[in-house]
Structure P
Amino acid sequence: MPDDLDRIRQAVDIVELIGERVVLKRSGRSLKGLCPFHTEKTPSFYVYPDSQSYYCFGCKASGDLFDWVQRSENVDFRESLEILARRAGIQLSRGSAREAEVEQRRFALMEEACKFFREALPKSEEAAAYAASRGLDGEAVEQWEIGYAPDEHEAFAAMIKRAGFTLSDGARLSLVAGSESEGYRAYFRHRLIFPIRNARGRLVAFGGRALPGVEPKYMNSRETPLFRKRATLYGMHLAKTALLDERHVLIAEGYLDVIACRRAGLDTAVAPLGTSLTREQVSLLSRKADRATLIYDGDEPGRKAAESAAETLRAEEIRCRIAMLNPGDDPDTLLRREGRAALRERVEEAVTPLRFAIEGLKLKHRAQPGISDPAFWESVKRRLASAAERMDADQLVAELAPLHPNAAFDLRGTIVSLKAEVDALRTRKGRTLRRTALSRPPEQASMTAREEQPKGAERILLRAALDPDLRHLVWDRLGEALICTGAGRKLADALTALSERAPNWNRTATLNRLEPTVQAAFSRLESPAGDPLSEQVVAQALKRLERERDRRDCTRRLMENPEDPTLHEEFRRLRSEI
């Protein structure tokens, strides 16, 4: 098949292919147009002839020829292969046709198994009663195709053979377990069954929720030719349409939690499948979402899983908040006990990962005014000192100070003292990181330098300052307190030292006027894909930096006047806007 793919790529031009549906205009070495996958007024959809790929900076849709056909024609990979082969006049090799036929048979067997499970549910009074007790009414059962795996082997094996498949076919798809020599047995028994479809809606696996008295509580299909657990999200096939509009994903822990969120009108809910949130899953989400809210179980394992997931999201630069649930609660139980409004309220009131972690420490140590437990205060200070969210950390110092025993005598002094201790820890940590970087081999030190480069809105502003067509939007603002990271400030100051007003030099001429180390730092700001900038992108970055600056200023004033309620309200408003 690789030969077929290469022949098709050489024969079909992506610009011509996409140009049949999208009006494209030349923009440097690429072409741009209005994205066909979401509504927009300013073009953010780019086609790159050199790499024969496309990317939308609005909805994050991306890919090559085959991805384009799959998405635009709503077909799977095999069908896209056949469509493009016909277009190019290429006869697919026998191996390709055979593999496509085998895959289609596997999907057909999965659908037969789904039909069997769904028909078994109403025949079992125990399973139907349990489903009803979990809030799964007829509408939910129908929408999510929920079924039941009977507690026996023969009927399921007979179904596989009756449908024209062998038990070894079923074993490859994790429908049965065992072997020819040992015999086969049903993989799922006495469980509610939740079909797992991939993002394109193809049935690739099943999840089983045990009825009372059966262990383990949850189990999923094993890895199969159709199913990679680490790269699949439950509910994605139903969430993707809403994600195109909202760009905000809600991540829960399990099937029932996703279903509960959907019942509450939270239509972008998805869940990993029995594993921690993986980089592959987050990469899939990053094409469709810029923001995420985690709503995990309120117990200690759930809290730890949420903090771990937040770190994974942060690594992919997806902004994240975490919903606060009481110990013992999950989205499903909360919905059934308090209703849809309560569940939606928890999502709307989600907090930053740092605030979530601090609330967890308060819960763990049962913190209340006057708490003197050294372990609590040491944990709090270490967590605040290690936080990337510097403004949130300063605000939390002011909020936590009233719990300290010294606050009863001198609240302002307590705030100043706590902040100084946090700053000292942060400084020591910074020195340790620098010493570690210096002790690394050159290639590792270079990687650290790249990691410390400005990101997000700061990166956009600095790149725009080198662009002759966009420079006028940002140059006069480089001296303002919009850029606050050390690396970003160094680059901004280097530019303003060249000229107080926006110069007419081109990018190369501007870089040539800078020191070699600064030139190298600017070069690292460019992404491998060469993400194009526009006036709209720059304007959005400016607005974000302005909000962040206002929040820093509010935090400073709050530190000086911790008892001013208007400042607390202003801070909450600013925090919600970022």
Structure Q
Amino acid sequence: MLESLTKKAQVVLRDSFGVADVPLEWHRPQDISHGDASSAVALRIAKQTGKKPREVAEELCNALSAVEEVEKAEVAGPGYVNVWLTPAALLQALNETREACTARVKRSGEQPVIVEYSAPNIAKPLGIHHILSTVIGQSLANLHRHLGYEVVAINHLGDWGTQFGKLAVAMQSWSEKPVEECTLDELLALYVRFHEEAEKDASLDDKARAAFKKIESGDAELRAFWKEVVRITMEQLNVLYARLHVSFDYTHGESFYEDKMQPILEEGKKKGVFKEGREGALIAEFPEETNLSPAIVLKADDATIYFTRDLATARYRIDTFHPREMLYVVDIAQEYYFKQLFAALEQLEWELPHMEHVVFGRMGFADGQMSTRKGNIVRLEHVLDEAFKRAEKVIQDHGDAIQTDDPHALAEMMGVGAVVYSVLSQNRKMNMTFDWEKALSFDGNSAPYLQYTHARARSVLRKADEDVSDFPTSLQTLVEKERTLVGTLLEFSRILEEARVTRMPHTLANYLYRLCQDYNAFYNDLPILKAEGPSRPLRLALTQCTASVLKAGAEILTLRVPECM
């Protein structure tokens, strides 16, 4: 929409001021009285021209006023260029917003983006903290797919290590039934008991190490036990992933890379990247300027660790998928670890894609209910169930004000959505607070508010019962609430790209909240179904466009929106 303005302004800057190839940035003013688009280019390049900023801005405004799409252009403040576009130009541009609601065709010939997320440990239920990596990662995968990128979504399970030796010892010592008859809760209870008993009997840890060594060596009975533990865990995890609308292209546990580590170790030793450290461990050292301490690559007893497996993981993914980017959605506590890992990969002199640790902070409850007794975790399943019950009560308390044919489905949509949105609407780099009252509010920045606004728009369209696919372009004026809503809708494409580039889902969430606010102000102040003349088709078209943007944006964030509510 702003392409013709940019071209015209660049011609003026070149011909009148001798400044060529100036990148122009247009911003939407917060106050609609300042126009539809504003640029500070005159302030930025005034020194180069030897003119005052307002002089440069005035010449730009004179030239831009002659552009067909421009209603008027004015200088503001010390030298801002403010532009008002014609209603026809604004409404024509909304067709791009409509197109942005549909996932783009895949970009041909481009390498994929790998997104690794969730990554829970086997033999343990998902805790509430797992929701952070899970939904942030899924939203980033959804965002890239929506914008036409090929995505490889991977769940990197913690399915290898001494914990399986501990569980095997616990099963042999205290379980009264075979592993295949155990629930995940029973496996967790055995694991907790092992640690309690090991505090009194140190020999249990030696037995656990020996048991895992047998698993690594291929002991048939213990391998069968390990596979059964993985199966039991995944059955429960997949139920929760379905509730969260989360899915993966590949679920690869650390065990998948069991036979892929030795070649990396040999290569590292040959290149001098991995050297023998204290007590015979294999380490990677880093240049002094990195301020990174040496990283252990292989223990002195030849046992592999996370670092070993992550090196093999990177090699496998590069060779198999040939990615353009590899994103690791892992909490901020692992920030130093990833700096060491990426530094070691660079020292191996492989041809690497862009690699990024997408960090996120910690999550707490506003009422302090995150703390638990030793041996327990706040179960994600329990939080989602509690959210469902609270949403059910909200629906009941609103009585006839909420219309739905399926209160159970609506409560699940609202409850799960409230938990997910409370994560995705906050800056992932900061510690997050979950507040039940705020999460389930119909008035604030919440999933129910977004869901209700979508349902309201769909209700208007059902009552209209007519085709509203085209924006009327013959209008000469737009009233304030119409113009505000149009301006917000036009931001959708830019917001999607900004959220993708910055890996910040809250950018999209907060945009959807603004759109809800602007649509509800439009809905409350202006007649839609009873509007007269060309205002009726315009307002219906804006309603349909709003509903489409809310649905597309919500689904990128893993939320679902109801048709009625």
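Derivation of every value follows stated rules applied to the coordinates shown; laboratory data play no part. Keep in mind the model is a prediction, meaning the values are calculated, not measured. Cβ atoms are built from the backbone, for glycine too; each structure is taken alone.
Rank structures P, Q by mean count of other Cβ atoms within 10 Å over residues 160-167 and report only the one at the top, that is, the highest.
Evaluating mean count of other Cβ atoms within 10 Å over residues 160-167 on every structure, the highest lands on Q.
State the single structure among P, Q that was used to calculate relative contact order in percent (Cα under 8 Å, 6 or more apart), giving 7.
Label of the originating structure: P.
Using mean count of other Cβ atoms within 10 Å over residues 80-87, single out the structure from P, Q with the greatest value.
Looking at the calculated values, the largest one is Q.
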